[in-house]
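Following this line, the structures themselves.
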Structure P
Amino acid sequence: MASTVGSAAESLSKLHINGDWASSSPNLLNNLSLLSPHQIEMAKMLLEMGQSHLFEHWPEPGIEDDEKRAFFDQVAKLDASYPGGLVSYIKTARKLLADSKAGRNPFDGFTPSVPSGESLTFGNDNFVQFEETGIREMKNAAFVLVAGGLGERLGYNGIKVALPQESSSETCFLQHFIESILASQEASCKLVEGGCQRQIPFVIMTSDDTHARTLELLESNDYFGMTPTQVKLLKQEKVACLADNDGRLAVDPKNKYIIQTKPHGHGDVHSLLYSSGLLNIWRDAGMRWVLFFQDTNGLLFKAIPASLGVSATKQYHVNSLAVPRKAKEAIGGIAKLTHADGRTMVINVEYNQLDPLLRATVNPDGDVNCETGYSPFPGNINQLILELGPYIEELTKTGGAIEEFVNPKYTDATKSSFKSSTRLECMMQDYPKTLPPTARVGFTVMDIWLAYAPVKNNPEDAAKVPKGNPYHSATSGEMAIYRANSLILKKAGVKVEDPVLQVFNGQEVEVWSRVTWKPKWGLTFTDVKNKVSGSCSISQKSTLVINGRNIFLEDLSLDGALVINSIEEAEVKVGGSVQNKGWILENVDYKDTSVPEEVRTRGFRINRVEQLEKTYNEPRKFCLKP
């Protein structure tokens, strides 16, 4: 050991950084005897990469020695968790920081055009056909949830997936996602002759902030009905922060022995999947698709079956789910970019880059609406469907590394210093950037009301959103679920009263009938149509909660609150006139700390004044006609 340490120390002492070893890091040289051979190699790497400042304040041996060793433990972790290690990270950072300072456009030389894709209209024959195809394919799919963030931005201190997606049934996002996957699994396996027992894999990408709490949420709720072995948690590591344009690593302001770190972005999901070995396991099991989604869009599973049907029918290697997008709206647009040298790619282009790119190339007016009233470039909603085989081929080449970007906040126009440390970031939707021209990359456009209602703004920020633009808050997210369910029922023939406008937390929203159901009741439009018959009507003040599979609405007139619970083996026909005082939405001030956080973020609580609630626990047929 001594000779190895001596050899490494000798190698280290011969380094001439800025022309003179002594000026590089005499403090580190004094502490070499504390370090293992591997740690000395790490130190050598840092000095070679111009990071001698990390050791400027190190005292003599015997003082804070444990902290010094812990510093190298962190360095080793940062090195191991990044493709190519810290050397690659620092080199990439310097290049991107130089490009940022010079104001270089990452799309120089590219000309945008509208790529090929499929635009769907909910409920028509084309949509239904794609839904049916998607359900057949669902047993061959794996789902990946990107859930690395806390709810602090929403005014909620827990993990975002623990938030109720709506208050009527109090179902949290994670429960809804799992129940939707299980319903898809059962529906797909039923279509196999003789049936099948295949389980749809479910991966959750977590972070240091969310990992333990996500696991606790799953375990304390028996995985919401999923088999524990069906769920895999992959924890994302953070990356080192950058202090300046020279790519010097930032020291934590509270501890000189810690390199400051921040999240790298959801693009890490690709490298995590690749290194986990799960992709090959899925391929060997006959899986064909991988579906990626983010953590607070309560509508997404209404769009997934038809979108997967599009992927299977069109044989897309990459299918980006999208919604109609107004020109210049603050949502990325999906575009085909063709370079002067012939290269092409179909990717998401952020809205603040798309307009100037169009102005500089094909349209002096930039991003403008076409005859449809929307931009020809559909809005990206960060839900991806990838074909597994080509995905594995690509990741075998790249290791899952995704093209990165850096977004430093400069102190002034000279761009010589940062307001605070920055870091490299990556986004999962940038995966197609490295694909060959032969890759089949397309998109599926869905109605916004059906597919997209993310919860990402706190009440104060949402209230400042200009009128007519989406709030993307817990308030608007919940109301969007009621709107979507009401519109689906209307399309199925139910008379649903028009909404009223109400203001919660300073946000004016449409309040529809509070209709919610379990995924197993109405996974597709065909499911819903098959469970509604006769002349059914629901008043605006009504709440309808359906918790069961075989519940049929026949000539139901609802003016109040109705909650129906049933076991799988029961069949319940619900009709007649149901009238009661119902459930009332009462305003809550988000500043009122006496109210639970998840209620404050919405701006209302439900006062369950009166309801008709029935539970059917026997495996037979029932009829409810008050």
Structure Q
Amino acid sequence: MASQRAVRLSLKKPTHAVCVVGVETFVDVRSDVPKGAKTFRVSGTSGVHIFIVYDPTRVTVPTDKDHWPLDTNVDLTVSVDTASKALDDLKKTWRWGPAGYGAILLVNCDRDDLRSRGLDLENSQLTSLEDLKDMSPMVLTCDGPDKLFDNHKLVLNVPFSDSKRVGVFCARGGNSLSHYKQVLGPQHLSYEVERQPGEQKINFYVEGLTFPNADFSGLVSLSVSLVDVGTLPEVPIFTDTVAFRMAPWIMTPNTQPPLELYVCSVIDAHGTNEKFLKDMSDLVSKAKCKLIICPWVENRNDRWIQDEMEFGYVEAPHKSFPVVFDSPRNRGLKEFSYNRILGPDFGYVTQEIPFAGASGLDSFGNLDVSPPVTVGGKEYPLGRILIGSSFPKTGGRRMAKVLRDFLQAQQVQAPVELYSDWLSVGHVDEFLTFVPTSDQKGFRLLLASPRACLKLFQEKKEEGHGKAVQFDGLEEKVKRSINELLADRSLRSDSLYVQKCIDWNREVLKRELGLTERDIVDIPQLFYLRGPHAEAFFPDMVNMVVLGKYLGIPKPYGPIINGRCCLEEKVRSLLEPLGLHCTFIDDYLSYHKLLGEIHCGTNVRRQPFSFKWWHMVP
């Protein structure tokens, strides 16, 4: 049997020792103790085994099995069952997964008091008692002989690197804002605890000040030290540290139930979009969600509300609230999310792009998220973020690094870059979307497909409908028959080039989302090239709004055969067997002619996941 080593604890400084696997270490807790101390307590991190050795004939086991007497009949030994990978690696106090542990902070990015300006996290003074609900409670146990604190004090500390990321308020009871003061934060690195005689515990509230990002893993720590003031210099004789993880910003996919649909009221050379708004109102009535119309005076005739913002949420065990991510595109809708959405229990976050400013790929039509997927045994219970880029070609447009870094740093929805730079606008929502289904899979990926469209038109020609015309019913557009479209070598060549671009993405999506061909539905669509980039030849049906099982799809104005649009009929035949309801909505003048469609002109806030993000392993 291996011999036993001994470690003597000291009040003067922390004690360090190397523990060898298989070798028990005796810990001397009696030789140097605070005056008046009668019991001791011990805890250990994962992988450290603690043994209290005592004589049962002379020692009564404490009822809480925690406070053991400082008695010669009680000894403490520890052992480890596995070797460390690095020094101090077992001191970590936050762990992911179903068996994980650790405290969680919400970024306090809402505005609970509408009379105040800015976000709550910007205030060093509490402006509303409601704000405490956005913070995590922290209790400091300070039980002990009052005489001990004649020559000892408790000091709270935050590392300098964390001081700009976390704020701590001390609570002294009562219902007055003055009973709560910030004691740690950007301007306060330490706080000497004001303990009252006989006080056994002091309550604090901790708030997050910033989301995880490229320079911030999301972990912050706070420590409390018992300091001997009778020595010069003053010596901390005990330090305890707690780690918090900042709750990430989480996107919600189309498979989550809709809560609110946002759309803009606009006026242009063709008039208003009043008919479009009426169609949206009818759709939300079917889906049983709420319609919110942003008026012209607030959007300044900027209709692309999908590009301006993305809805998500944050969650801790005690609370969850939605957070709008404001894109850096900064056009007519620039102030809408800050002025009209930010409020009590509705947070706000943005990322500014320095120097060159935002490009078209920084708009959030170029930001999507998949439903939950499993890829090669690896689970993504919150889905994976999808962003468009210049891949696979070199150069070209790419989402700004500050946005990509922010999305990657949230950790829970590992982003995938796709190839979207072949499009004039360059957004992923121009060639893909997800729809919920009631079968075991739970969703389908819809991809725009020139190949499927050319095949459909060829079938209709062979059935004798070659003279049926595209754009039937549109006065503003020259009609073209199926025969003419199939004979148009330029249109065919352009569409087949686009098909290759989409096929490249198809393989990436299958690989990164663990999809098979059965999980993908090809939606007929033609494109043409304007210079090096592609645009939709007719309203892009994939660019739809998804409200549960109700789909608002751009009306394609396809060839009328037997009294029905053959493009609409094809889409119905693909989606309605999946339990979906297709409503085709005219967006030609108000959106399509301006290089956007229904998805570009709407935005949906959805119900958060029931799955708790801290239960996953990134």
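Read-outs throughout are calculated quantities, based only on the coordinates presented, and are distinct from any laboratory measurement. This is a predicted model, so every value here is computed, not measured. Cβ atoms are built from the backbone, for glycine too; each structure is taken alone.
For volume of the Cα convex hull per residue in Å³, which of the structures P, Q scores highest? Could you put the intermediate results ahead of the total?
Values: P: 189; Q: 200.
Largest calculated value belongs to Q.
Which of P, Q yields 1.32 for Cα Rg over 2.2 N^0.38 Å, for residues 160-407 alone, as computed?
Q
For the read-out FRET efficiency 1/(1 + (r/R0)^6) of positions 304 and 384 (r between Cβ atoms, R0 = 25 Å, to 0.05), a value of 0.55 was computed from one structure; give its label from P, Q.
Q
Assuming 1.00 is FRET efficiency 1/(1 + (r/R0)^6) of positions 144 and 288 (r between Cβ atoms, R0 = 35 Å, to 0.05) as calculated from a single structure, say which of P, Q it is.
That value comes from structure P.
To test your reading of the models, identify which of P, Q gives -4000 for helix-only ellipticity at 222 nm (-39500 (n - 2.57) for each DSSP H run of 4 or more, over all residues; to 500) when calculated. All intermediate terms of the calculation are to be shown ahead of the outcome.
Details: P: -9500; Q: -4000.
Answer by label: Q.
Where does the value 0.05 come from, among P, Q, when FRET efficiency 1/(1 + (r/R0)^6) of positions 440 and 512 (r between Cβ atoms, R0 = 25 Å, to 0.05) is the thing being computed? Don't skip to the answer; put the middle values down first.
Details: P: 0.05; Q: 0.75.
The read-out comes from structure P.
Can you spot which of P, Q the value 0.10 was calculated from, given it is FRET efficiency 1/(1 + (r/R0)^6) of positions 240 and 296 (r between Cβ atoms, R0 = 41 Å, to 0.05)?
On the way: P: 0.90; Q: 0.10.
Among P, Q, the structure yielding 0.10 for FRET efficiency 1/(1 + (r/R0)^6) of positions 240 and 296 (r between Cβ atoms, R0 = 41 Å, to 0.05) is Q.
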